[in-house]
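Chemist: Listed next: structures, encoded as C-alpha cells.
Where a number appears in this text, it was derived from the coordinates with a stated rule and is not lab data. It should be emphasised that the depicted structure is a prediction, and the values quoted were computed from it without experimental measurement. Cβ atoms are built from the backbone, for glycine too; each structure is taken alone.
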Structure 1
Amino acid sequence: MTGLCRGGFFTSPNFLEDNLRAIEEAHELGAQCLVLVVGGLLPGSKDLILSREKILEGIAAVLPEARKAGVPLAIEPLHPMQAAERACINTLEQALDICDVLGDGIGVAVDAYHVWWDPKLEQQIKRAGKKRILAYHICDWLVPTRDLLNDRGMMGDGVIELEKMRNSIEAAGYSGFHEVEIFSERDWWQRDADEVMRTMKERYLRAS
C-alpha cells in the first residue's frame, strides 16, 4: 500500500493525540509510511527557529509509538511558500538533519512540487538513500500558478525536470510507489475521472 497522508502539525496544541491516532490508522491499513506535514509557526509566534525545535520535539515524542507499531514516519518538506502555516521544514536537508538526530524509524517523503527548486536536491536525495526515501509524490509546477495549494499541473504541463528527479530517486535506491498527487481545483478536479486516469497514465510514461 502507499503511504498514509497525513500526520504532523506538531506546532498545534493537540498534535500528540492526532498523531497517535494517525499512527494507529497507518498500522491498521498496512501503509508504506505515515507522511508528516509538520506544521508551521507556533500560534502567535514569528520565531521560525523555535517552531522548528518544537517540531523536532514533537516528532521525537511520537516516534517510539510509531516504531512499536512498525509504521515508518516520513517527513515531507514543503515549499517555503507554506512555511508559516503548513510546514516550516522546507528542504530535504532540514528533514534529513532531523532524521540524523532521531535515528531509526524515520525518513522523508520527496514531493516534486515542493522540492524541485532546491539547489541541493540531487545531493540530498543521494544522502537520503534507499533507507530514508519512504515516499515519492509527482505532479508539475505550472507557470503561472494561480493558487499555491490547489493549482498543481499534470506531469509535462509545467517546469519540473521530472525525469531527472526520478532518475536521482531510483539511483538512490528507492523502488516504492510513484504517487501522483495533483491538487487541481480549477482544472483536473473538474474533469471526468476516466479522462484524468487516462491522461495520468499517458503522462507518467511520457513525462516523468
Structure 2
Amino acid sequence: MGRRKLTNPLALAVLALLYERPMHPYEMAATLRARHKEESIKLNYGSLYTVIRLLLREGYIVPQATGRIGWRPERTVYALTETGRVALHEWLSALIRTPVKEYPQFEAALSLLPVLPPEAVLPLLEERLARLDAEIARQRAAHERALAQGVERLLLIEGEYHLALLAAERQWVAGFLTELRAGQFPFLTQWRAWHATRAVPSPPTPIAPAREEE
C-alpha cells in the first residue's frame, strides 16, 4: 500500500520544523507562534497531535526520545526520517511549482451575489473595503516592524505575498464599488428588476402527520 498523500499545511510545517532539528510538539507550536506562522497555517494543539500521529504512521517522523522536566508532563521528541525529508522537499516543490484551484470564501460569496439586491451589496462592500484598509495597514506595520528588528526578509516572505493579495483584492473591491455607485455595472438594471419581482414568500404551511388507523 502506498503512503497517503499529504495535503494539510500543518503537516508540511511540522516536517519543516523537524528539518531544522528534533522537537517535541509543544516546542513545535511555540516556534510556529513565535514566527507568526499561525497567520498562514491554521494551528491548534488538537490538529497538531493528529498530524503528528499521521506522520508517524506514514514513516515520515520517528520518536527520538521521551523525557520529563520537573513536574511537567512527559514529552516525546520527534525527528525527521529520510523518507520524511524527501516527502518535505517533493511536497514543498510541488506547491511552489504548480498553481492549484483554491476556494476562498469571498469568491464563493461573489458567485452567489445576485441573491442580494444591489442596494444591500453596496454597504457590505464599503464595510469590507474599510476592513481591508485596516488589515493592510496592520500587516504592513507588523512587517516593517519585524524588518526593523532584524528579521530576515526570507522569513517574512509569506507576509509579503499576503499583503499583495490583500492589495489586489482592495483594488478590485474599490473598482466594483465605483461601478455600482455610478450605475455603470452591466446588468445592474436587470439585477434590480429581478429583485423587484421577488415577493417575500410566506412560510410553508406544515402538513399535519397522518393519523394512524386504530
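Chemist: Can you say which of 1, 2 returns 11.4 when mean projected area of the Cα convex hull in nm² is computed?
Modeler: The correct label is 1.
Chemist: Which structure, out of 1, 2, was mean count of other Cβ atoms within 10 Å over residues 20-27 calculated from, if the result is 18.1?
Modeler: 1
Chemist: Which of the displayed structures (1, 2) returns the greatest value of FRET efficiency 1/(1 + (r/R0)^6) of positions 52 and 172 (r between Cβ atoms, R0 = 25 Å, to 0.05) on calculation?
Modeler: Biggest value here belongs to 1.
Chemist: Quick check for you: by distance in nm of label points 7 Å out along Cα→Cβ at positions 60 and 188, which of 1, 2 is greatest?
Modeler: With respect to distance in nm of label points 7 Å out along Cα→Cβ at positions 60 and 188, the highest-scoring structure among 1, 2 is 2.
Chemist: If you don't mind, there's one more thing I want to ask. Looking at structures 1, 2, which one was distance in nm of label points 7 Å out along Cα→Cβ at positions 100 and 132 calculated from, given that it came out as 2.6?
Modeler: Comparing all candidates, it corresponds to 2.
Chemist: Suppose you compute distance in nm of label points 7 Å out along Cα→Cβ at positions 148 and 180 for every structure in 1, 2: which one lands on 2.8?
Modeler: Working through the options, I get structure 1.
Chemist: Right, next: Can you say which of 1, 2 returns -19500 when helix-only ellipticity at 222 nm (-39500 (n - 2.57) for each DSSP H run of 4 or more, over all residues; to 500) is computed?
Modeler: Going through each structure in turn, the value belongs to 2.
Chemist: Thinking of 1, 2, which structure, once distance in nm of label points 7 Å out along Cα→Cβ at positions 44 and 92 is computed, gives back 3.9?
Modeler: So the calculation was done on 1.
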